[in-house]
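Take a look at these structures.
Read-outs throughout are calculated quantities, based only on the coordinates presented, and are distinct from any laboratory measurement. Just so we're clear, the structure is a prediction, and the values are computed from it rather than from any experiment. Cβ atoms are built from the backbone, for glycine too; each structure is taken alone.
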Structure P
Amino acid sequence: MQAVPSEFLAIDRKERVNRPFFDLDLRPAEERTCDFDDVVISFDAERAMVEAARCIHCPDPAPCMVACPPHNDIPSAMWLIEQGRFDEAAEIYHKTSSLPEICGRVCPHEVLCQGSCVLNKHHAPVLTGELETFAVDYQRRVSGYVIPLGIPTGKKVAIIGAGPAGLGCAEVLLRKGYEITVFESKPGPGGLLVYGIPNFKLPKDVWTEKWEQFERAGVKFAPNTYIGKDKTIDDLFAEGFEAVFIGVGSEIDAKMEDTPGTDLPGVYEATDFLIRGNVEHDLLPENMRKPLELGRRVVVIGGGDTASDCLRTALRLGAEEVTCLYRRTEKEMPGGKKDRKMAREEGAKYRFLTQPVKFIAGADGKLAAVECIEMRLGEPDAKGRRKPVPVEGSNFSVACDTAILALGYWPDPILGKTTPSLDVHDWGLISADKKTGATSRPGVFSGGDCVTGPDLVVTAMVAGRKAAESIDAYLKSKE
């Protein structure tokens with residue numbers, strides 16, 4: 001941690017603790033549902049300095065640093081922001097994070113750094129996420145950011161997947177002098193950042209500027225290249241790549257197996273819905289370029305962050321009635337409370353202890369209703385969550401024109417099937433060392449959701465960075 005000036009030690013921390021707190025400013029719900037622009041009103045310099053001055057600079061290791069997956073030196077950044085040294089604060093974040101302008105926006109800070117702030121005990125926590133966003137955005141606008149490049153090694157590394165894990169790996173390897181090529185199955189880079197997270201949570205211009213930093217650093221991009229179909233990992237080694245990192249995420253939508261009617265017109269999987277509802281036409285995969293046909297009444301089935309994204313996207317696309325159906329209570333919902341609160345403000349409704357059992361067609365053959373059954377909570381399952389149990393004879397119908405299935409994600413099994421000696425488990429998750437990212441195949445490393453299953457952007461990015469260090473050590477050991 002950067003040393004805080006000695007004169008600060010004489011400041012009464014109680015004075016900082018009792019400074020007034022002002023929560024994030026959000027655009028009014030009736031305004032923000034009319035477009036896909038950012039919901040949060042960004043800090044200006046004065047607001048950022050006032051908020052950063054609420055930090056009491058806990059002794060090392062500060063709880064916020066411990067709770068931050070990349071262990072950003074948050075107290076030092078707070079001190080620098082308080083002093084108006086915004087460029088220096090941004091550099092603090094760039095030291096440990098490959099995507100600070102993105103993590104500052106999409107991380108669930110309320111359960112990570114912000115949630116661990118000691119001020120939570122009796123006061124409001126420091127808004128660490130928004131301050132990270134402010135500092136990095138300030139640098140981006142005022143002085144710009146350039147990824148530092150290492151002395152060229154002459155060695156090539158292939159990265160499969162242009163999402164958070166792949167980008168984290170690429171950034172660290174660039175700093176070490178490697179030549180990087182990123183292979184991506186979709187037309188554009190970004191993975192989840194472009195093809196999953198809606199614009200109102202992560203504006204596309206922020207991502208575009210981030211990707212331009214990678215392009216200026218010399219990263220080569222191979223779009224529309226599905227490793228496992230168009231070419232294999234063995235092909236990559238044959239082309240002269242000396243190591244491969246797999247960061248393809250976990251993007252196969254979970255199915256409602258044995259539920260009649262999921263193939264009806266008007267029933268969408270979450271990925272298809274979010275991509276077609278949020279991504280510019282020229283970046284859409286060929287099979288997703290047909291416009292969405294959204295009805296007046298929409299139901300979203302599921303309780304995670306993806307469900308919240310679908311609810312809020314449907315409202316912005318003009319749906320009049322948008323309802324979330326979830327088979328447990330709100331207490332068991334895995335998605336973030338902040339997103340649910342904003343969804344409710346924007347007009348979304350929630351119906352708990354409700355399990356769809358059949359999708360019903362109207363006279364025109366399109367979706368007209370969802371038959372559901374009431375649930376009650378029984379004994380905890382293997383993960384400790386109380387298992388939902390059907391209430392016999394409680395069937396009822398919910399009228400709707402569109403249903404969106406946001407049930408979670410599974411890994412793509414194709415790499416396990418097409419890569420000799422690559423161990424996989426649980427329907428295609430790649431077996432990799434948690435600390436190094438090393439797989440069972442020499443020279444092949446992996447990290448992110450394709451190893452852990454669906455998780456956070458920041459944890460995937462950290463896994464990519466760790467794997468990059470291991471790739472560097474592996475290639476040096478071969479010299």
Structure Q
Amino acid sequence: MGKPTGFLEHGRSLPSRRPVEERIKDYKEVDGAIEPGLSQKQASRCMDCGTPFCHHGCPLGNNIPEFNDAVYKGNWKLAYDILISTNNFPEFTGRICPAPCEASCVLGINKPAVTIEYIEKSVIEKAFEEGYVLPRKPSVRSGRRVAIIGSGPAGLAAAAQLNYAGHRVTVFERADAVGGLLRYGIPDFKLDKEILDRRISVMEKEGVVFRTNAHVGVNIPITEIRNEHDAILMCGGSTVARDLHIPGRGHKGVHFAMDYLSQQNRRISGRDLSGEVIHARGKRVVVLGGGDTGSDCVGTANRQGAISVTQIEILSKPPQGRTPSMPWPQWPMILRTSTSHEEGCDRNWSIVTKAFEGNDQGILTGIKICDIQWNTPESGQPSFTEVTGTERVIPCDMVLLALGFVHPERKGMLTELGVETDDRGNVKCHDYQTSVEGIFAAGDMRRGQSLVVWAISEGREAARAVDEFLMGASSLERKEKGILNVI
């Protein structure tokens with residue numbers, strides 16, 4: 001360990017974010033610039049504890065104390081080599097991961113945790129700056145061809161790994177640009193698309209082929225994919241949004257959050273917009289759902305010039321800190337305030353939405369809500385009761401449904417391939433292989449709605465399973481066993 005007293009000498013510190021009054025005027029990334037000197041000080045706080053629980057908290061099993069030590073010593077090349085051995089895209093996770101590793105940091109038991117996510121971002125940005133990030137071309141090609149359906153984080157990770165293994169990889173993306181959720185789901189103020197394009201360029205130089213506007217099962221026949229490839233890996237995500245079937249759902253002004261976010265990302269990039277224009281300028285906006293997607297809607301609506309933004313969550317307000325039911329090193333379900341919330345938002349919890357109200361033209365004018373009290377029975381599912389006398393109407397012009405996703409789209413590819421699904425509607429797999437031999441699935445399509453870091457992990461693990469199927473064995477890295485499934 002570089003500095004045994006580092007955690008005693010330095011407190012947790014991050015670069016200053018851009019001021020709210022400045023950043024809400026544009027869509028540039030919120031976080032400030034990397035400060036190498038600060039990164040080294042923060043890396044010195046790593047305790048080199050005997051059992052590094054951060055390894056287990058990280059879905060990728062990153063070797064965190066090792067790259068922290070390298071950063072502290074100023075050996076950025078070594079830090080990069082350690083980090084990239086387990087994480088194909090630190091530039092993504094260093095920006096948009098909730099950092100379950102930090103929740104499992106041993107220092108975090110009684111002090112603020114090590115700034116692992118920031119250090120990770122520092123390492124990869126330094127690596128690009130210094131020219132350490134070079135195309136990793138395989139020395140020998142296997143002669144096998146793999147089709148990957150979907151270019152989100154799971155598909156990209158699997159493509160990178162299978163290409164390293166020597167297979168010819170083609171990634172099919174139904175949209176007009178590569179990236180999936182990274183491109184059309186996550187706002188630019190969290191992930192600038194130049195960061196995504198930079199990585200795609202590296203992968204193309206490595207030999208990965210990308211085909212856009214390629215909707216498998218629609219304009220690309222399933223038979224064509226099967227005939228031309230030795231294996232298929234489906235990474236199409238969990239894209240069927242959870243709806244809210246209450247009176248007035250058909251009023252104009254009620255939209256799915258992902259339709260809203262996707263359109264704004266297209267608008268920023270100068271791409272063609274299709275369908276109804278969804279914009280918050282001059283509107284009273286209500287976001288239903290208190291998760292990350294809801295937060296992204298809040299930040300976007302503020303930048304578009306909404307008159308007001310209200311966020312409603314049906315669950316109870318989380319506690320400020322850990323409770324006995326959330327012991328370290330598990331992921332704590334505590335109150336979190338995002339950069340979007342800092343920019344202005346009226347947040348509300350324990351509220352049920354009962355109806356959307358509108359005028360004679362079917363245009364949204366408000367939502368009827370009611371406070372609720374949650375009941376936690378000794379057995380069975382929690383339930384709630386409405387609080388008498390709290391029913392009221394919130395005037396609004398736009399409602400964004402950020403209620404999560406239920407399962408992948410079944411019509412088309414999944415139906416034609418005949419793969420089995422589980423009770424939740426996700427693709428059923430054994431070691432990432434579906435019920436149909438030679439067809440695999442990974443990411444949200446297999447796991448269900450989850451985090452980008454889990455999608456990358458899924459893509460890597462699925463790539464190893466595909467490699468073993470094609471070659472009988474695999475030299476691709478295997479994730480350390482015993483990773484905590486914390487979130």
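Remarks
- When distance in nm of label points 7 Å out along Cα→Cβ at positions 360 and 416 is computed for each of P, Q, the largest belongs to: Q
- Identity of the structure behind 33, 23, 18 (criterion: semi-axes √(5λ) of the Cα gyration tensor in Å, for residues 184-351 alone, calculated), options P, Q: Q
- Of the structures P, Q, the one that 72, 62, 44 was derived from, the read-out being Cα extents along the principal axes in Å: P
- Given 2.4 for distance in nm of label points 7 Å out along Cα→Cβ at positions 264 and 456, calculated: source structure among P, Q: Q
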